[in-house]
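The structures considered in this document are given below.
Read-outs: derived from the displayed coordinates by stated rules, not from any lab. Since the structure is predicted, the reported quantities are computational estimates derived from the model, not experimental observations.
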Structure 1
Amino acid sequence: MLTLTRQLLHLRRTTPALSIGSYRAWDSVPDDCFAYVRSDGAQQCMIMLNFGPEERQVELPVDWSGAIRVSTHVERRDETVCGTLPLRGSEGLIVSGAGDTNPRRVDAA
């Protein structure tokens with residue numbers, strides 16, 4: 001847990017999209033999941049959380065790809081993602097990447 005906390009703090013300090021970037025909620029995730037995008041210019045990070053015990057499939061926009069920077073499952077670090085992302089039960093992760101997230105985003109309330 002301490003290692004995960006340190007990784008998250010380091011990533012936030014060194015990634016402008018996470019510290020000062022804009023926030024956009026995603027509406028195209030399963031009911032027991034929550035996802036949003038933080039972006040600062042061309043840099044984008046997607047944060048995904050699965051609150052349920054079962055694995056869920058999250059469809060990424062066609063032109064979006066990236067790499068897992070931090071996950072609650074440490075073996076997934078640096079895993080390349082595009083297309084469909086399997087989000088394990090009770091998993092949280094941060095994906096850094098590039099692409100247009102407009103097709104699946106909604107403005108924050």
Structure 2
Amino acid sequence: MATRKNPTKEFLQAVGSKIRYYRQKRNLTLENLGEYIGLDKGNVHRIEAGKNITLLTLLKISRFLGVDAEKLVNNNVKVSVGDAENLVDSKKRARTLTKSKTKSKSKKKVSKKK
């Protein structure tokens with residue numbers, strides 16, 4: 001039996017696919033949707049590709065597309081609370097790592113100026 005690598009990402013990709021489906025079904029562009037919800041087309045594309053989305057953004061999208069939010073999130077992917085917590089933890093670790101690299105680079109620049 002094959003195990004899924006990341007059910008949270010799989011869930012977000014399924015939501016993004018549904019958003020894309022309903023947007024295209026209504027002959028709307030990424031720009032059309034983005035203007036309504038207050039995002040540029042690149043961020044709308046990221047949502048459709050399965051990147052994380054806020055509840056407020058999901059509700060705006062749902063309203064603009066004329067589709068119940070439940071329809072957008074209802075799929076066959078099962079995500080546990082633990083799966084979601086793991087995603088949040090991994091994002092926190094990545095942010096911390098990025099911040100420490102940025103601090104390290106800025107310290108090197110300061111020491112070179114002296």
Structure 3
Amino acid sequence: MSFTPAYSGAESATEHAVIVHFNYGSKDLKSLFALEDKLEAAISKSGAGEYDGNEIAVDGSHGSLYMYGPSADKLFEVVKPILEATPFMKGAKVKLRYGPPKDGVKEKHYVINP
């Protein structure tokens with residue numbers, strides 16, 4: 001018997017994370033997929049880490065984006081302009097996590113175009 005982990009493993013390999021929680025409001029995911037393409041390209045080109053994927057509510061009301069790399073600050077520096085230029089990211093809450101997901105790990109929080 002085997003199983004597939006709930007995450008790709010990127011998180012454990014790189015430690016730092018940028019996690020974006022946003023309101024979406026549509027079941028049409030074309031705009032989300034277009035944003036993901038831009039994020040993946042920018043992160044890959046910069047070498048800042050990797051885009052790991054999204055979680056989106058079944059009704060399309062809200063979602064989250066997950067990115068991992070060795071420096072949360074560098075990763076956010078790369079993706080911030082893309083997030084700010086995306087209309088549905090207005091008011092999105094961004095968490096920069098400086099280590100693994102456990103108690104006591106340093107975090108910073110930002111809001112995109114509040």
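Things worth noting here:
- Origin of the value -24000, where helix-only ellipticity at 222 nm (-39500 (n - 2.57) for each DSSP H run of 4 or more, over all residues; to 500) was derived from one of 1, 2, 3: 2
- Value 13.9, 48, calculated as Rg and Dmax of the Cα atoms in Å, assigned to which of 1, 2, 3: 3
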